[in-house]
Structure P
């Protein structure tokens, strides 16, 4: 079952239990009022009292149900939007809009997700740079290994490319090339 459906089911269950409790409390209160006042009144006033209490109970029930449904619908809608934005982040969409003016818990979630996104995005760039550097090192190592194998086979004309982005690799290449020149000069 999808997470949204489970959330909706949990909300519906809680809403149902809450509605039953509220209805029960209203009915008990109405019965209490009626049983305490009815014996003091004559027949027509008892009927009027009962009618008034029933009307009040019905209006209260409708109001409570409407309020609960409205609040619940808004909360579920906000939760579904936040969940969708979180899924976008999970899929790597760091352009996901996470701005909000909300000052409630949903606003806190938006701000936390935005902080996560911003922190992750910076780390992703660092990781991408590290991966690129590793590729460069692997390429240089592969090329240089072949050249060093040629030197080991007696080819002293081999030179390493000093025009590399990494200053450390450039220094190694320069030292290697100087060494090769000295070896060639000795022959």
Structure Q
């Protein structure tokens, strides 16, 4: 759990009335099921998130999550696997071998600049992310209690939790940092109550 913010065992009781929408981040970096290589490179270079929600293009509903490590491997091995296609071309039938997707495999590129250079000739092409999206990710509705979100993070060791509206569209995301900030705010409220403010 190195470099992962630590959550206390139990949330503060002042957090009970809070809902996911009260603590979530609303500006979420998302991907679509079919993305341009250039956009994937920009997301990889500009964001330090562990995973990104992937949306259906027409409805903006969540299809699943794509981890940063999988995104890097798609860009690193996409050319040799034939994943990069021009607009209007049929989607590729080949995929990156599972051996190359293993977390134990070292990355070919160490920096986003190296990734950008590796795919420079394909920046205007598209990548079908569907075979690589984790469709088993957990999501919560925006009305879910923060108490329950906190429990999910603690019990499952989660790093992020996408928040959905009633129609299934993405409305935000909760990270451990958001829960820590909510905990600190709840502690402040409790302290002020004890002091009679």
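From which structure (P, Q) was relative contact order in percent (Cα under 8 Å, 6 or more apart) calculated, if the value obtained is 11? Structure P accounts for this read-out. Computing Kirkwood radius over Cα pairs in Å, for residues 36-91 alone gives 14.9 for which of P, Q? Computed on structure P. Suppose FRET efficiency 1/(1 + (r/R0)^6) of positions 28 and 140 (r between Cβ atoms, R0 = 30 Å, to 0.05) works out to 0.00; of P, Q, which structure was it derived from? Clearly, the read-out refers to P.
When mean count of other Cβ atoms within 10 Å over residues 52-59 is calculated for each of the structures P, Q, the largest result comes from Q. Given that helix-only ellipticity at 222 nm (-39500 (n - 2.57) for each DSSP H run of 4 or more, over all residues; to 500), derived from a single structure, equals -29500, which label among P, Q identifies that structure? Working through the options, I get structure P.
Source structure of the calculated read-out (Rg/Rh (Cα atoms, Kirkwood Rh), 1.05) within P, Q: Q.
Each value in this text was obtained by applying a stated rule to the coordinates, not by laboratory testing. Here the structure is a predicted model, which means the values were calculated and not measured. Cβ atoms are built from the backbone, for glycine too; each structure is taken alone.
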